[in-house]
Structure P
């Protein structure tokens, strides 16, 4: 499994929104600038997140985006599944015959499903709020560094 640019940028944008929104709407161009991501690309990502009910938008000079989901219960897995679809290490197998079919079923049960379970377990255990808190700690720690 490989997380696409859409998934990576989308997760960055959601965390950025959660960190910097301060209870108000955040302009997409602000997120794009902070994250070094094309605003046009982010529009596509945010459209998918909006359809999934993860963000809300308001048009106008004071408009922008705000989280519509609870950051304490929304997980990295939730965000990635909206942007990537089901997260799986292998594509669903095509109908095969005989021993190939038996071997594919065997590997699905004993390898692929176990890998998928572990990946999803990790992604479902990290909330957006967890990431926001860790990001803020990291930023605080880096601001305490003194240079002589």
Structure Q
């Protein structure tokens, strides 16, 4: 597999939106279209810390990693948060998810970020198997208060 990973560009929008729709379907989430449009716009705004990395093979976008960096109260610097990771169903099991995480590790180190972290659905055993190969779960439980 000759996989290339890079930041998404304006030309990748259609392919990313297709994968994004599959990602939302996987998690049974229905977002208003303007949220998706805003997410794409923020990822391309130079003032925003959010970026989208995409994995491409033979001009086909196979997956993405939406991440952002932010200051932390736990280190003297910034952390990188992997908010969304998705690989198309036909590319799963081929190392694309691993490659996207390794790419973020490299990016984080190059930018002097101190930690890379993420969370996932407790029942997503396939993803958790991949994640556990990088590091064990730290035991934290997430709470989300909608405002």
- Message: One of P, Q was used to compute helix-only ellipticity at 222 nm (-39500 (n - 2.57) for each DSSP H run of 4 or more, over all residues; to 500), and the result was -18000. Which label is that?
- Response: P
- Hey, FRET efficiency 1/(1 + (r/R0)^6) of positions 22 and 70 (r between Cβ atoms, R0 = 25 Å, to 0.05) derived from one of P, Q reads 0.90; which structure? P
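Could you tell me which structure in P, Q was used to calculate relative contact order in percent (Cα under 8 Å, 6 or more apart) as 19? Walk me through the numbers on the way to the answer.
Working: P: 28; Q: 19.
Clearly, the read-out refers to Q.
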- Item | Origin of the value 14, 14, 11, where semi-axes √(5λ) of the Cα gyration tensor in Å, for residues 14-61 alone was derived from one of P, Q | P
- Task: Work out FRET efficiency 1/(1 + (r/R0)^6) of positions 86 and 102 (r between Cβ atoms, R0 = 25 Å, to 0.05) for each of structures P, Q, then name the structure with the largest result.
- Result: Q
- Query: Which of the displayed structures (P, Q) returns the greatest value of FRET efficiency 1/(1 + (r/R0)^6) of positions 110 and 134 (r between Cβ atoms, R0 = 35 Å, to 0.05) on calculation?
  - Reply: Q
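-0.51 is what came out when log10 I(q)/I(0) by the Debye sum over Cα atoms at q = 0.12 Å⁻¹ was calculated for one structure; which of P, Q is it?
Q
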- Query: Computing distance in nm of label points 7 Å out along Cα→Cβ at positions 30 and 118 gives 4.1 for which of P, Q?
  - Reply: P
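Every read-out reported here was derived from the displayed coordinates using simple, explicitly stated rules and does not represent laboratory data. Predicted model only: the values in this text are computed from it and were never measured. Cβ atoms are built from the backbone, for glycine too; each structure is taken alone.
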